[in-house]
Structure I
Amino acid sequence: MRLSRVFTLVCRVIASPNLTEILTMTDHSNSDWRGIFSILITPFTDELKLDDTSLRRQVDFCVEAGATGVVGPANASEFSTLSDDERRRWLEIVVEQTAGRIPVVASITSGHAQAAADLARFAEGIGVDGVMSMPPPILKPDEAGCAQYFRTVASAVKIPLILQNYAAPLGTPMKAEALARLCSEVENIAYVKEEVPPEPRMISATLAAVGNNCRGIFGGQGGIYLIDEFRRGAVGNMPGAHTTDVLVDIWNQLEAGDLEGARTVFQKMLPLMVFERLYGIAVYKEVMLRRGIIDSAARRAPGPAIDDEDRRELDPALRQVEALFRVTL
């Protein structure tokens, strides 16, 4: 167990010397990760300040819902709207509230490798279990630049790095062969999150290329291709946190070999997933607000708000899913 994790756990024991809590304070970085790693949404107050209380409530929701990890602040967390201090505070809150119950993966995508490396070192220092990044969204490095970026970030820490291969224009997609070379050359690139369309085929191609040089491939895109990804060998998915309990149930059915049962639940989710493709974070926050997970649907990210006409379409889609919710706050 690395020294930063030991220090973090000692501090928690001193703060709350409860035997049950102490026993849950586990170093997850050396475990093989699998299942639903929820992307935590960043809750804001109506005045667009970081809402610490709602963020803590969301962590507890994800743990109770059965997520096998939490991730952020990532794209769905509106990371690009957060200040450096807010990103660090966000991570401190999540690490503290998770309290070692499940892995925490810090999303450290930044404008330059040095900034990402600094954030990675900070995250490791407060006790996260892994980091995830994609190449700088504005600089748009070429393939050689992407490789150097990930080498720089990986060398800054000893915990696992998840390489996020994200579609343009925000992402800088890398080919399966380039991912394979990086995974073979950089020891702590442990996973790839594959989000380049057609995503399920890219998961197959990346798996074939990387072989045993990484621990596994995660899917994304809100879980809309979850079943196809599983069939092709993905180890998990990183969707938004608003329907964690339902996606965990689908994943568990797949793991148990109940493909038809998983499809039945998944098809009930589809209308909501389709609606999410239109409005993204606005829908995530609307659902979380209705579920009592966050106190405001306020966003810093641009884009249309949910209006009354949208709600006429969202309401029946959500009613179809509500019976599947297991966690009530």
Structure II
Amino acid sequence: MGHVDVNAVSYALPDGRPLLDEISFRVGGGATAALVGPNGTGKTTLLRIIAGDLDAHGGTVTSSGGVGVMRQFIGHGRRKARHGVAGYDDVGGLLLSVAPPRIRTAASALEASELAMMTAEDEPTQLRYAQALADWADAGGYEIETMWDVCTTTALGVEYTRCRYRTLDTLSGGEQKRLALEALLRGADEVLLLDEPDNFLDVPAKRWLEERLSETPKTVLLVSHDRELLSTAATQIITLEPTAVGATAWVHGGSFSTYAAARTDRNSRLDELGRRWDEEHAKLKTLVQTLRVKAEYNDGMSSRYQAAKTRLAKFEEAGPPQQVPTEQKVTMRLVGGRTGKRAVVCEHWSSPG
């Protein structure tokens, strides 16, 4: 089984503001870990660092078993199809975008050689095309096309060869997500990074995702705000909490159903540690002040005074324990007419499919 090991990862925004501060955790053994935290704490940025899209400003990330990535916005950065060859704006391109790197490299070379064959048929061009076909086969291209056929049939009800060049603007957001998830969950990568995989999914599709995540042997790190998905699928909760020097992380090694109690217990411990630090800090300051006064008229107290000053300086340099995270209090007031009124009535509804 694959794993992801994040060790003391730090990252600052382009304007210099710290976003992540020495984030450390490990996900492995087929666990499904959920990355949670307030908006703006760096969840998506951290996933991009793990995926290799961004370079961390400190720390390291290691992984094994191949990493498959579903980004938050599937359509972002896609190129268009050219001359009938799958681009990132069609079904074939979407499947290719979540395929292993070797498949993507072989597909790019094959596309280039096919385009060259349209304008020239000399021997070097033919040889490059033959080599591209061989590389595609060696990379497992034909096998993955068979798997893609299962994915499109399951998600869209159409064979891969019939929908390969279908543009993504003809698919709903839920269909695009379901197709990408089918490919990732059936693929060879042993580690999956999923950024809000439940977005745009309807209720049956969310139920399907919960079941697949619960039964998959892959190691999964996901970001989601759906508490039901987290309660059903997550076996580990990684929380990013904002601080003045960037978000820190703590790990709850259990399901989301026990997360609230674990967080309350942790906050109570942090509160107690903070109280003890304040008490010790006050004692040291009082001791230094007392010895300073005594040292003014007793030279024999000077060494004790200097030792106390050094002790206080080291104590303050180490700093207080982490502060208790601020509780977010959300209130709302709904106004307007009564609900339950009939707004739209559809009769004999049909669809061309």
Structure III
Amino acid sequence: MTLKTTEGDRLRSLDVSPVRDAARRVCASIGRVIVGKERASELLLVALLCEGHILIEDVPGIGKTTLAKALARSLGCSFCRLQFTPDLLPSDITGISVYNERSREFEFRPGPIFAQVLLADEVNRAGPRTQSALLEAMQERQVTVDGRSRPLPRPFLVLATQNPIELEGTFPLPEAQLDRFLMCLTLGYPTAEEERAILRRYRDAEPLDTLAPVLGAEEVLKLASICRQVYVHPALEAYLVALARATRESSDLTLGVSPRATLALYHAAQAQAAIRGRAYVLPDDVQDLVPSVWTHRLVLTARRRLHGEPTQETLARVVAQVPVPVEESWSEGVAM
């Protein structure tokens, strides 16, 4: 399939090397602190370049907070960690207006949501109203207090965590709110060799204290605009739609993915392609990202839940049933 002249000219002029080089610098910086989580670091950058948010489901002590801090310091971005508890109020996140007796006016005091990288720790421990306040800000990229809307900083990344083991006293996020997260990740335990490397690395000092910014916030926004120009072949667009429809029609799923999820996978594939130095998306990009972008958005049928089948296995089976498009060149008309 041959690209139109205007499309081909645009793609020939698209240089994704700044995205690739910046990703390498940031991943190398995070790698000075976090051992053996290269894929997680790459997915963080994918979410950042898509201006999306990430939900991390894993046990305590895996390195979720350290990962978020390492990313923020590598980008020179403001960072805030907010511990969610049952008594946390929406105003504790968004901020409040306080009366100043000297000026005789109300002054707005911004909450932690105004950080560029926000770690929402154990987000499922807060009540539904507080969760909604956070997720509304994530979607709208602004908060409204006392009738006035205030924009959030850019880039803006929320890393929310959930502990899948301790569920007592929690308020699980409903499907409509889970759909607001671009990705859901698990870090997992390190291998024996990686854990030994952690012991040696943290033996004498805290590596996080030595991190310096390798990328600026303004540069992140420029790189994000480059990612949106990465070419997606019409056959791949059709493949994305076919995958989404397959989840909605599957007899093993009560709830398939939404159009928002299809668009999320589309943009994530563009960002991953640019990070890997390509101005075009491959089927491999789509298949690599499907588990992280779609698994948390699906609901299994009662029969599948009774059998104890993980959602990711069901999704893999659904994806495998959709034919992968084959083309002679996914970048036809693009000179790399």
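Read-outs: derived from the displayed coordinates by stated rules, not from any lab. Not measured: the values here are computed from a predicted model. Cβ atoms are built from the backbone, for glycine too; each structure is taken alone.
Looking at mean projected area of the Cα convex hull in nm² for structures I, II, III, the greatest value goes to II.
Comparing FRET efficiency 1/(1 + (r/R0)^6) of positions 262 and 318 (r between Cβ atoms, R0 = 25 Å, to 0.05) across structures I, II, III, the highest value is found for III.
Computing distance in nm of label points 7 Å out along Cα→Cβ at positions 150 and 278 across structures I, II, III gives 4.3 for structure III.
Here P(r) over Cα pairs in 10 Å bins from 0, in percent, for residues 102-269 alone was derived from just one of the structures I, II, III, and that gives 9, 27, 27, 19, 12, 6, 1, 0; the source is II.
If mean projected area of the Cα convex hull in nm², for residues 38-93 alone is calculated from each of I, II, III, which structure is the one that comes out at 3.7? That value comes from structure I.
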